[in-house]
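Every number here is computed from the coordinates shown, using simple stated rules; none is lab data. All figures in this text were calculated on a predicted structure; none of them were measured in a lab. Cβ atoms are built from the backbone, for glycine too; each structure is taken alone.
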Structure 1
Amino acid sequence: MLQFPKNELAQLVIIACEHYEVETVVISPGSRNAALIIGFVNHPNIQTLSIVDERSAAFFALGIAQQTRKPVAIVCTSGSALLNYYPAVAEAFYSQIPLIVISADRPKNMIDIGDGQTIRQENVLANHTLFNANLKEGSAFLSFNKSTLENAFQFALNQNGPIHINVPFSDPLYDLTPKMESFNFEKILKDENLWQDETPLDVEELQQFANIWNGSEKKMVLLGAYFSNELIEKQLEHLTKDPSVIVLTEVSSNTSNAKFINNIDKVIFPLTDEVFEKLKPEILLTFGGMVVSKRIKEFLRTYQPKHHWHISKTTAPDTYFCLNQHFKISPELFFSQFFFLTKTKESNFQNDWLRLKELRVKSHNEFLNKCEFSDIKVFEVVLNSLPDNSQLQLSNSSVIRYAQLFDVNPTVKVFCNRGTSGIDGSTSTAIGAAFAYENQTVFITGDISFFYDQTALWNQYIPQNFRIILINNQGGGIFRFLPGPSTTNVLDYFETPHALTAEHLCKMYGFEYQKAQNESALNNCLKDFYADSNQPKLLEIITPRTQNDVILKSYFKSL
């Protein structure tokens, strides 16, 4: 027989989650959240998952929401448990992912009196949440609590970001009832994902921008992280028919075309001021999430376009310090309207960029054909080995930057936590994404990121076809490439050198373990690495710690 919490406030929160289409709840154990645990686990329409470590649980939930593009809830007990959610909450905030944080709390009269497992929980995540719902105990507050929850979910669903619902519970915590009460929540006027259901822009106002566009000979479209679709790919392809337009994308943009600049750093790294001035756009049109390339940021901040327009239904970051227009609409609808008002313009702008790309690709291939075994060579081999229609998850720091230098199989979708660019939850996010993704997920990570988030493997929901490729260069190799750390006498504190391997972790957590220390061994391991198996696999690749930065610097010099 199903059991539900007798506590009215717990029932209210659970029914609100069901009403607002929360299908998955990730629970971390505790006692103060007992009523929520009992209610969610016994709810027939909600999937519940149990992850002990709250920090990992939050990133795991974020990975699920990243793939499903639906709100996912995380539930914890009172005290410091809630604070462990914060890194993932910040990532969700900047990556615009709907994460529903539900924390159980002590009653208000028990705060700051020396009671155990008690902190000031109300608004503790406020700097990186869209709404903070501080609920109140007692039937007298039913109307207040209901309207507060309605407002909270309005923000989560319409602005795509995290909200915090703080729920105080007095004892008793385990009283049960055989059925739930019924509460009628307001239907949210949700902005539909379908661009056809959006309200179009005013045509006369848009015509003013089209006139500027039509009169400009140098136009750059820059796409950050994006959950791509067939329509946007066709629209971007249409842009390439205009010789005055160049499209720049990143590995996480999930779009590719022979006429795009897909590897920005590779193309612009060695350019002179004279060439930068020639390639400077008059109009910069941006959309999508965070941009990885530091070089393109430096370029556009130094050689600022006359016009920077950003397309997004929600936020418009002034990344290049020259933003002067925010089109509050989806890119798909924007281009569907804009193309009727634009015309091509004779220009050499696109060709100038594409000629540079051709030169860089040639130099890139020549270098790698002769390159010795190192991080960059590993990326060439591994990225070429990815199965069609798989999903690639990348950790931060060196990994995402190396991946930016290569073209990835266009059937492979690529994701990375670039909202805050932290290393702290990359593995947990990848496992959450793998849980939610039907096909195979491959996760490429560096050693510091992997060992930092090793409790991610303490997870009973890891698919058997999940694959981790761990590039172990025995420390934070990126700090050897950056000019600053190596000039100090404390490089070890930046790099954190170590002699750890993942072999024993794999044995403990039930991963099949393989190891490669040269190119021949790597190619041999990859032959059956992606094949079906009875357990997930990890391939650890040992690269030369003191040579990777030397080889990478030689690579950029060769361009």
Structure 2
Amino acid sequence: MARGPFREGSAGQFVVRIRKLDTPMTTPEHRPQLRIRALFAWMLVGIPATWLLWQYRWVCDDAFISFRYSQHLAEGLGLRYNPGDSPVEGYSNFLWVVLLAALKVIGASIPVAAQCLSAASSLVLLWLVVKRVAWNTPGPVWQLVLAPLVLVTLPPFAVWSTSGLATMPMVCAVFAVWGLLLGDSRCCRWRLAAVVSALGVLLRADALLFLGLVHAGAFLAGSLAQQVELRRGALRSGLVTLGAFGAQTLFRTLYHGDWLPNTARVKVGVSSMTLERGLNYDVEFLLSYIAIPVMMLVALVLPGRMPRAQRLTAWSVVAATFAYGIYIGGDFMAMGRMLILALPFITVLFASSLARLCDLRARPLGIALAGLIALFCVMSSIGAGGGAYLVPEGLRARFHFRWNTPKYVSEDVQWQNMVERGLAWQRLGKALKHRTKPGESLVIGTIGGVGFYSGLHIHDTFGLTNRAGDAAKVRRKRRSPGHDRHVPIDHFLLKKPTYVGAELVPPDQRDYLLLPHLRPGHELAPLIDIRFFPLKNDERLLRLARWTGN
């Protein structure tokens, strides 16, 4: 058996060029050269990535829930959605809320700061992906660019890079820990991994699941390979991660009065209905962005030269991400927010397979095939961003999972709807700020932009920011993900709210009322208080449904 950089099979078998992990290209003296190649490739991919981030820039309405917590924390009111109420953890991103509050204290705009931090996290993630591809692919720069270019042209990557949520920072943290623990056979950088992992756990409550999987994979790899440093490093980093999680759980219990985030209590519930919806969620995502299953298939059929421990752990994270999407019953938001974590891992697996294609004996054919596969993935992703999906709508509609709407809506249309509705709710919040009085309260379900900009005391009909464990009821009918539970309006009437509904409507639609619990035939018949609120170049009526009961 040859002991050089290539290994030969037995007689009669095909000879496949497989470069070992410890080739001269990964020795310390070659690492500066690798970093230069990776930096150049990152700059090339970063140009279209930055342009796409700008084109897809937006702020998700749900992000404004965390923004309101951050604003109140910066103002000295504590981690409360409604000042004066007992604290309820209606967010799932503790560190994100605290960080935005700190930036608010020094004068930053919370929505702008959140967008910038999220976009910066995406570019850092892209750098980590390109660097990992360079470490495993000792080829020319153009070869390093192929797989990352597919990643940045996927619309979900750009959409969730500027949403204002902690999605991308958390993904960046998990991927970074994977690279720090398993990226170098000579050195396990467990101290830095421990710090990043602890931050990741604090960024999102569910990050512990994936960080635990990465640590378990690293520990198992160190045990099987008898690498004491890796085994001990994974164990130590894992203990630090558990310590951070334990500290936050203790804080949550003492401050919020519950060991579990209220978001989990309200939104997560396992049943045959939610599992069916979650499965549809995964499948519809893969059918919408066909480049993702293509990359996965190529990586499975032709595994590349990535070290086995990295490869198996990466596949474990990918599988766990899609399993988690099924477990939680999917997500109503566009473009697979809960599945984004799988994308950087799929990318490095795919890049490793492309490198193996380019290194076949029939090199010109391998290079052409690798280029064609990457080009197909890029073009299909760009087309999906414009609503041109390769999979027919009829097939995608079979896996419709937003059951609150009878008609299937594609992911690009759903994202456009979310953008428009988010802006409308922000305008409604600003209108309420100008036409209501301090201390007044409102019952409403869209509590993001409305709550952040209005400053009203908000009663959430979905129970996210209320102590609504006893009042929240499970909807038996098929609903959109995350909306299975609701709080009946009667629960809030006992609190004597000022308003039980609000909306902005065109002046010629005075008889139009959105809120179903205020329509004729339902349990309420409140007085309708209409106030004019002229917007710039767009006049609207601010319609307030005032509660007049005793």
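Given a value of 1.5 for distance in nm of label points 7 Å out along Cα→Cβ at positions 161 and 225, calculated from one of 1, 2, which structure does it belong to? Computed on structure 1. Thinking of 1, 2, which structure, once FRET efficiency 1/(1 + (r/R0)^6) of positions 73 and 465 (r between Cβ atoms, R0 = 25 Å, to 0.05) is computed, gives back 0.95? It was calculated from structure 2. When helix-only ellipticity at 222 nm (-39500 (n - 2.57) for each DSSP H run of 4 or more, over all residues; to 500) is computed for each of 1, 2, the one that comes out at -18500 is 2. Thinking of 1, 2, which structure, once distance in nm of label points 7 Å out along Cα→Cβ at positions 273 and 305 is computed, gives back 5.4? It was calculated from structure 2. When distance in nm of label points 7 Å out along Cα→Cβ at positions 97 and 393 is calculated for each of structures 1, 2, structure 2 comes out greatest.
Quick check: 0.95 is what I get for FRET efficiency 1/(1 + (r/R0)^6) of positions 385 and 457 (r between Cβ atoms, R0 = 35 Å, to 0.05), calculated from one of 1, 2. Which structure matches? This figure was derived from 1.
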